[in-house]
1. Out of P, Q, choose the structure whose coordinates give helix-only ellipticity at 222 nm (-39500 (n - 2.57) for each DSSP H run of 4 or more, over all residues; to 500) equal to -5500 when calculated.
2. Out of P, Q, which structure matches 0.20 when FRET efficiency 1/(1 + (r/R0)^6) of positions 163 and 315 (r between Cβ atoms, R0 = 30 Å, to 0.05) is calculated?
3. Out of P, Q, which structure matches 24.1 when Kirkwood radius over Cα pairs in Å is calculated?
4. Can you spot which of P, Q the value 8.8 was calculated from, given it is distance in nm of label points 7 Å out along Cα→Cβ at positions 123 and 275?
5. Here FRET efficiency 1/(1 + (r/R0)^6) of positions 139 and 203 (r between Cβ atoms, R0 = 41 Å, to 0.05) has been calculated and equals 0.60, so which of P, Q was it run on?
6. Computing P(r) over Cα pairs in 10 Å bins from 0, in percent, for residues 171-330 alone gives 11, 42, 34, 11, 1 for which of P, Q?
Structure P
Amino acid sequence: MTEDSLKFVIVGHVDHGKSTLIGRLLYDTNSLPQEKFEEIRATSEILGKEVEFAFLMDALKEERERGITIDTAQIFFRTPQRTYVIIDAPGHKEFIKNMITGASQAEAAILIVDAHEGVREQTRRHGYLLSMLGLGQICVVINKMDLVDNSQERFQDVKDDIVRFLESLGITPSFVIPISALRGDNVASPSPNLPWYSGPTVLEALATFEGLKIQERPLRFPVQDVYRVDGKEILVGRVESGEVKKGQGVMVAGQGRETRVISIEKFLVDAPQKAQCGESIGLCLLEQQGVRRGEVIASRPLPRATDTVRGSIFWMENLPYRKGEKVIFRCVTQEVKGEILEILKKYDPASMEEKEEDAREILPAEVAEVVIRLERPVLVDSFSFIPEMGRFVIEMGGIPVAGGIIPEI
């Protein structure tokens, strides 16, 4: 992503209006093509509804019929100030895995609450997940104010409830905004229907959030493979953070060895001088003997080398995990054998409330805080610092069984 961009996730209880808010944001920023709007209007008329912006995201026939979002999706829109990437995430527990996948890519979050229904089970669950992911930039929107006669008193009651809950998790929301996504109240412009509210609109609130600026972080170049072309050994991979320049001094992080970039190789580009975050490239180093897949070329501060990883995981496999069973730990291009040494805490997949400490097994769909012991050190960063270096997958028998993040080092 470019410097003037922000990835944010919209989460909340099912039917509280996530997809409608997304459609409204696109419509109000002129990011929705007219033919797409006409398609939405025609579909809404067939189903006997007023213009239903949720259909923009709920594109699958099954989703339109069931009225729920079953997968994550990403969509872009622009304002004069920046580009936004919206991550739409499911609200119901059957698809919690997809929600975690989406939210783990976000730099900020909107937590949506129905003004009429108030804080519900899934609202609390998503609050727990945002806390687990360490997202600090959170805007709460109290939606469907039109269904409660735009009542300031009702807004204040729901606001007090959700703020109290989030603060119990160590989260202080940056904004709490009353809106009607369906009618556009306080989404892109202030609403005369809510004259008692004088704070920012949703777009104005989003404009205050800062992107991760991953391109300004230290260099991380996990080596995917080593090619030999015309007698030259080329390390290939993707720049996950920072940038790399020809002539730059770098570290072979796992070896603690300094070297220098003598050339950068890009497809159909003649003698490039630098490569930026997100680019897949080749590197030739002054001294790169012994560098193989899984190594990380880096600049200081270096990633941490450790054989003990503490992380938060979501167990995706239908069979339980029993402490001590062997696993494969994958982070970027690193692959190491190990085991889950400790299951510190487990959380109920429906309520996200803590259910057990020092457990001996992880059941399907459970969220757990674990300690993983590896056969040899891996190179990692905290998820909040460099996401790709703090995100991992656990495999058993060649099958991905869990995904996780490293909240802090």
Structure Q
Amino acid sequence: MQLGLFGGSFNPIHNGHVDMARRAKSQFDLDGVVFMVAGDPPHKTLSGNVPAEARFAMVQAALLGEEGLSASRLELARPGKSYTVDTVRTVLAEMPGVELSLIIGEDMLLNLPSWREVETLLKLVRVLVIARPGISGDPEDAAQVLRKRYNARIEVAPFLGKDISSTHVRTCVHEARPISGLVPPGVERLVYENAFYQEEAFAQKQEKLRALLNKKRYEHSVGTMRCAISLAARWGVDGKAARLAGLLHDCAKLPPERLVQLAAQYGLEPDAYEKENPGLMHDRLGACLARDVYGVQEEAVLEAIRSHTYGKPDMTALDEIIFLADKIEPTRDYPGVDTLRVLAEADLESAVLACMERVHAHLLEEKRPIKPEGEAARAAFRNRIEAQKRAGARTDIEPDQKMEVES
């Protein structure tokens, strides 16, 4: 059996790692590739304080459905520093007759002579080297030195690894830039749901929110945050403001009796609709709680939370993004949502109006009351877009499926 060992901290695993394993398996006729997640790597200190078990869970999520690719926690069970030579000995003892190939990046090849018991290691395994962008020199030159010095079996892959790094992924998360093209979807979900690689102040807000909302509402809030970050990058809006507003937009999704108490506490007079359904106050009360409970001071963020349900006639780009992200985030599943997602990437204002029109049609079909605030926002957007069309500033982009909204 030909088995590839791909070791690393995977902090986090990204699309480049998965692509490297897939291609190594194919190019070198491997029966499988095992991702060996390091518990305590000997050559570096891990960034982000992400527990080893969480990194392992991300690797498992990344490899779900990948034929021939699997994750091992062998090194996590070993106390102290993890050395590759010890891992190789263990695998060979547990799997007699297996032939091991060690998959490494070009940057690791240069450091290979400093590894523990490198001469023994190179007698036990074949080394498959994946060239990486940005590394100076020819990996074949470094491989030839090791072949002569240790009689090593080293092969350089006939392909180049993707130009992605875990450091870049962590930086994007910290700076509220999208990572959807950098990591598998399951990894993205785990990173955001657990506030990995976030600054401490933001992570504390997220953990507080998690404790107060039910699981489904929390996952919706995280999904809205993810979508808001992506839309902010697309439309040139402050990603950190979008991240914060997206996360906290539903922070007042609480039991009706609690909302009534909060309305009295903040001196908010429920209108006729809100008296019938106190949940309709969650946007206004959400802005109050975001300020007083979560410490949000940015008025633009508070206003985006305040207007995320119905919108308003004079919405800013941040307001529009939070309004839209709430309706099209990844956990939403209703007829037409994919069309709205495409439209949101092409024309932000048209996507907002399409959402408003769908909500209006849904309320009419259900014979439910329509709040004046929503009608005023819808009319304003329609007039603005029609004026732009008359002036030749835009073309008509409008999906035709009907929208279902949460009660």
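1. Numbers: P: -5500; Q: -16500.
Matching structure: P.
2. Checking each candidate, the match is Q.
3. Q
4. Matching structure: Q.
5. Computed on structure Q.
6. On the way: P: 9, 26, 18, 18, 18, 10, 2, 0; Q: 11, 42, 34, 11, 1.
Clearly, the read-out refers to Q.
Computed from the coordinates by the stated procedures, all read-outs in this text should not be read as laboratory data. As the structure is a prediction and not an experimental result, all values here were calculated from the model. Cβ atoms are built from the backbone, for glycine too; each structure is taken alone.
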